[in-house]
Each structure stands twice: as C-alpha cells, then as structure tokens.
Structure 1
Amino acid sequence: MAIRKKDFLKPSPLELYLPEGKGPFPLVCLTPILGRLGFLEDLFMERRFARFFASHGFATAVIERPIFEFHPGRGLEQIQDYLDESVARSVKALDFLLTEEEIRRDAVVSFGISFGSVVNVLWAARDRRLKAYVFALTGGNIPEIIVSSRDPLMRAYYKDLVKGTGLKGPELKPALAKAIHSDPLQAAETLSRERVLMLLGIFDHVIPFRYGLALRRSLGNPETIFLPLGHYGALLAAPFLKWKALAFFQKRLAEGFS
C-alpha cells in the first residue's frame with residue numbers, strides 16, 4: 001500500500017503518515033522515546049512503526065518532542081514541567097489532527113515505547129478520546145527509575161541532578177517524589193485494563209523490569225507480552241510487536257469502545 005506523509009510545524013511539530021485513499025482513517029498517536037538510538041537518525045524507530053501502521057490502514061502521527069536537558073538553576077520541578085509539556089503537546093496535536101477530514105474522530109489509539117509510553121500513560125489518563133493503548137518497555141515510579149536506571153542517558157541525568165542539588169540516591173529519591181506529582185502508577189488506576197496491551201523486557205535495566213511489573217499491577221494486570229530480552233534488545237522483536245499492536249488495535253476498535 002502506498003503511503004503519504006504530511007509534516008506540520010504547528011501547533012507542535014508532528015509527522016502524519018496516511019494510507020492510500022481518501023479515508024477517513026483510524027488514527028495511531030505515537031509518542032517517541034526520550035533519546036536517540038546510537039548513530040541512527042532521531043525518530044528512526046518511530047517512523048518505521050508509523051509506516052507499518054499506515055501500510056495497514058491506520059493514519060499514524062509521530063508527535064515530535066524536544067530532548068530533555070537538565071538546567072541546575074531550575075530545580076527538580078523542571079522534570080514535572082517536561083512531563084506536563086509532553087502531555088500538553090500530545091493533547092494539542094490530537095486537537096489539530098481531529099480537524100483533518102482524513103481522520104476518524106471516533107477511532108483514535110496510542111502507542112508509546114520507553115519514555116514515550118510513560119507520557120502515553122499520563123496522556124491516556126487525561127484524554128478519553130484515546131480508545132486503546134500499547135505501552136512498550138515501560139514502568140512506573142519515576143523517582144526510582146531515575147535513580148536506578150543503568151541507561152547511559154539516564155545516568156547522565158542522574159549525575160546532573162546530583163551536581164545540581166547536592167543530593168544523592170537515598171536523599172534524592174524523596175526530593176524527586178516531592179517535585180514530580182505525575183506518575184504512571186497513579187495515572188494507571190484510572191484506565192481500563194481491557195484497553196491496554198503492554199510489552200515488558202524481563203532483562204530491562206533502562207526501565208527496570210520490577211517497575212514495569214508495578215505499572216502492570218496498577219493497570220489491573222492487562223494483556224502483556226513478556227520478552228526474555230533487555231530494553232534495547234527488545235527492539236529486535238519490533239516486527240513481532242508491530243503485528244501484535246496492529247491486531248490489538250483492530251480488535252479493540254472493532255469492539256466499539258466509547
């Protein structure tokens with residue numbers, strides 16, 4: 001199937017991938033990972049998922065994001081600000097997308113990987129226009145994840161936080177918990193487990209597996225794919241995940257969630 005691509009700069013940068021034909025089409029909103037994958041272009045993985053969904057009849061929006069940078073003078077609250085801005089950017093993007101004639105207003109789903117799935121959980125809890133969600137390589141308890149993650153980018157953030165606040169692990173966690181009042185663990189309690197598909201890497205050390213399980217419990221133990229892989233190793237299963245996500249979205253939209 002031929003795919004068309006539209007680029008928008010306002011209300012926020014996003015890329016829209018459209019199937020061939022006039023539509024209207026169901027829409028997948030895709031929230032990106034936090035950093036970049038090695039030497040690959042930014043949004044490399046997200047664009048490939050978008051093209052896949054578009055080739056199977058779904059319009060797919062990749063909602064771009066600025067990469068977070070910690071500024072010592074702004075305090076820990078800037079993490080909460082970044083989360084709020086990420087959710088607000090997604091809401092505004094969907095507001096705009098639903099004005100497009102090629103998009104079905106009653107058939108919007110969301111897909112997030114890693115940090116994108118954290119944003120996706122927070123967004124889904126606030127926006128009932130989203131009918132189903134795939135949360136991949138995700139977790140809850142942001143303060144614990146920041147302190148315990150072994151990811152090089154997260155370790156760099158942790159060092160910046162220590163340098164900027166003078167606080168280390170045991171002291172930093174309660175300070176983060178006080179500054180960050182939005183967390184997937186609490187947001188998940190408002191979501192219906194029937195609308196959720198999770199993917200967790202058993203050997204994930206970026207968002208450690210135990211925090212993925214904690215989020216799963218908060219979601220009511222929804223349908224979950226467990227992979228015997230780590231965070232980045234799980235991306236090797238991307239072709240499998242694409243098909244599972246597509247089938248999940250098709251099934252849930254066919255069931256007609258309101």
Structure 2
Amino acid sequence: MTDRLGALEASAERLAALVGRLSPQQLTMQSYASKWSIADVLSHIGSGAVIMRNGVEAAASGQPLDPGFNQSVWDEWNAKAPAAQASEALAADQALIGRLAALNEGERETLRYSMGTMQIDFDTLVGLRLNEHVLHSWDIAVALNPDEKLPSDATALVVDNLEMISRFASRSDGTERTISVRTTDPERRFEIVVGPERAPVTQVSDSSEGADVELPAEAFVRLVYGRLDAAEAGASLDQLRPLFPGV
C-alpha cells in the first residue's frame with residue numbers, strides 16, 4: 001500500500017467522523033465553496049468516487065468507458081436529498097478505497113486510468129484523489145470551525161503533488177517572472193514560473209539560498225487550490241493569490 005493510499009484512508013476516516021456528527025441543518029450550511037452547501041461538497045466527493053471506481057474497473061479489465069457514464073452519475077447525485085448525499089458519499093468513498101486497495105502489485109504497476117487525453121498510473125491516480133479529498137474535506141470542516149487547517153499527515157504528501165493541478169488551474173497575471181517559495185512543516189522549495197497563460201508550480205532541490213516567499217506548507221497547498229483568503233494571507237502573498245483562483 002502506498003503512502004498516498006494510506007493517507008487517503010485516513011482522510012476518509014476523518015471525513016466520516018466529521019459528517020457523522022452533522023445535523024440535517026448543518027448539511028445545508030454553505031461550505032467554503034461559495035456555490036455549494038456541505039451536502040453539495042459531499043455529493044461531489046461521492047459522485048467522484050463512483051466515477052473513479054468505474055474508471056479503475058474499466059482500466060483493470062481493459063473494457064472501454066461508457067461516454068455517458070459520468071453525466072448519468074452527476075444527474076443521479078444532484079437529485080439526492082442532502083441526507084442521502086452525505087451517507088451515500090461516505091459509502092462510495094469507502095467502496096473506491098476498497099477497490100484501490102484490492103489491486104495487487106502487478107495490477108498497480110500496469111494500471112492506466114483514462115483522464116481526458118492522459119493515461120494516469122496508479123500512484124498518480126491515488127495522489128489526485130488524495131488532493132481532492134483533503135481539500136474538499138477542509139471545505140466542509142472550515143465551515144464549522146473557521147480556524148481549521150489541513151491535517152499535517154496529508155499536507156506532507158499533498159504539498160509534493162501540486163505540479164499537475166497548477167498546470168491547468170493557475171492563471172498568469174500578465175507579468176512573466178519566476179517566484180521562489182520556501183515552505184515549512186515540511187520544508188520544501190518551489191518555483192512558480194509565471195508565463196503568458198499559466199503559473200505552474202515546480203518543486204526544486206533544496207538550497208541554502210533565501211526565497212521570495214516563505215510560508216507553512218499547509219498554507220501553500222491551500223493557496224494553490226485557491227483557498228487562502230486575503231485576510232489570512234497578508235500583504236506578503238498579494239502577488240501569489242491572483243495566480244491561483246481556485247478549483
């Protein structure tokens with residue numbers, strides 16, 4: 001079992017414990033996402049689990065994907081009541097994790113999951129789900145506790161897996177340049193290369209040199225995912241926040 005899969009299991013356990021304490025009224029509260037309630041976020045987590053599990057089954061069996069499957073899943077989950085979105089999301093979450101864990105080493109080595117024009121290997125796939133799961137769980141948790149942070153165990157893995165999301169979710173501010181970033185807890189070094197259209201994040205080798213920006217890894221992850229508000233970020237991050245509008 002990879003570290004990412006173990007962290008995904010831990011994130012799912014935390015989410016289940018959190019959701020199990022919520023009242024029907026809390027499920028309809030607005031989450032961090034401005035257009036989604038807590039139940040809507042859970043619906044997204046649950047439908048995503050169903051879609052990913054279907055993709056894993058197709059990849060493992062060599063069968064083609066049904067082009068209409070994803071939309072049918074979204075339609076089904078959008079029609080569910082908030083309580084069903086919550087309970088069934090947790091069940092779908094566990095079903096996906098169980099399917100991933102059941103793949104043997106040979107299946108993991110050869111798995112290629114179709115994502116648009118890309119073919120994703122097992123570890124990358126689990127990493128993408130971990131990132132999404134951790135950030136959307138935070139979307140729920142922070143609505144209940146404004147001081148909520150990302151779990152440190154998950155942060156240590158997610159911070160090393162920001163390059164792919166930044167390649168399509170970042171935006172250029174029109175000024176091409178390279179911004180060096182140093183994180184703490186854990187310590188990492190990154191470069192943000194602001195180009196004509198995007199501002200991808202690349203992890204670089206450690207160096208004793210200073211950095212343009214220093215911040216905790218937990219905050220940097222949320223910044224790249226568009227979840228670090230101006231009041232929390234402060235003036236030192238004004239140049240970074242517009243580059244990452246959120247996903």
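A few points about this structure:
- Taking Rg/Rh (Cα atoms, Kirkwood Rh), for residues 148-211 alone as the measure, the highest value among 1, 2 is held by 1.
- Among candidates 1, 2, the computation of helix-only ellipticity at 222 nm (-39500 (n - 2.57) for each DSSP H run of 4 or more, over all residues; to 500) that gave -16500 used structure 2.
- Computed 23.2 for mean count of other Cβ atoms within 10 Å over residues 44-51 - originating structure among 1, 2: 2
- Taking mean projected area of the Cα convex hull in nm² as the criterion, the top structure among 1, 2 is 2, with the largest value.
Any read-out appearing in this document is the output of simple, stated calculations on the displayed coordinates, not a laboratory observation. Here the structure is a predicted model, which means the values were calculated and not measured. Cβ atoms are built from the backbone, for glycine too; each structure is taken alone.
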